[in-house]
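Below you'll find a set of structures to go through.
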Structure 1
Amino acid sequence: MIRKMNSSDFEKVYKLVCDLEETCFDLDKMKMIMNELIHSHDIFVFEDNDDIIGYLDLKIEYQMHHCDKVAEVIEFCVDPKHRSQHIGAKLFEYAKTYAKDNGCVVLDLTTNQKRHRAHKFYENHGMDQTHYKYTLNLID
């Protein structure tokens, strides 16, 4: 079942975030961040037997360079033990429909260069690679 994330999901989603980023973040700080995000983003979880096995963080906003409303997938992760079971496809399609229903004209996302399986997934779901993303670490 796909539903919006709530505060009782924080620790389960935290584990998925740590798995995705291959690091262990500060749990208290992450809870504070998640608490803010559930009020400013649309975060969906895939729940199966009271277990959160995937999530997708969707941000909807107006963007001047589109002169319209845009949906951006900020984070998207399925538990590695549950991949290749169409859970990601269901979450992605849910987000796509949600974005359309909320008047968005485009769905964007950024993915790490090393995630080749994810790139193939996005291409298989109709996305095109159209931009480059640059980052600058601001912490010494």
Structure 2
Amino acid sequence: MQSTFPRLLLEHARQRPDAPAMREKEYGIWQTTSWRAMAELVEAIACGLHQAGLRRGEHLVVIGANRPRLYAAMMAAQALGAIPVPLYQDAVAGECVYPINNAEVRFAVVEDQEQVDKMLEIREQCPQLGHVFYDDPRGLR
């Protein structure tokens, strides 16, 4: 049987649910995400993306820092059979146009206000990009 990264995640969540899967420093304090929590997050994001219309073979742009929630978005895309397209958070808006159009991206998951602003700036150049999901607990400013 072939294995995929989402399958491996589920297997780890079953075998060692409370063991650390990822760690991230927030406000100088290390925060741990367990395998169970990561699997639940991936499932929730996958359900939301599927409900929004992301389908097998489509591409999902992910822009932001290396954070567990953005990795979860990439795994959620893979769980749906979609292809994550990570872009550098420091890329200027114009540098995002080609990969978004080349991959015919309709969905983006972005980390912060700066990334949202980039997507808004290029929306006329990327008319198929219809959904931008924003992931920042501090909210839009």
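So here's what we get for this one:
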read-out	value
Structure with the greatest value (metric distance in nm of label points 7 Å out along Cα→Cβ at positions 41 and 65, set 1, 2)	1
Origin of the derived value 4.2 (mean projected area of the Cα convex hull in nm², for residues 25-80 alone; candidates 1, 2)	2
Computed -13000 for helix-only ellipticity at 222 nm (-39500 (n - 2.57) for each DSSP H run of 4 or more, over all residues; to 500) - originating structure among 1, 2	2
Answer label among 1, 2 for the case where Kirkwood radius over Cα pairs in Å, for residues 57-104 alone, calculated from the coordinates, equals 11.8	1
Distance in nm of label points 7 Å out along Cα→Cβ at positions 33 and 73 - highest-scoring structure of 1, 2	1
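Computed from the coordinates by the stated procedures, all read-outs in this text should not be read as laboratory data. Here the structure is a predicted model, which means the values were calculated and not measured. Cβ atoms are built from the backbone, for glycine too; each structure is taken alone.
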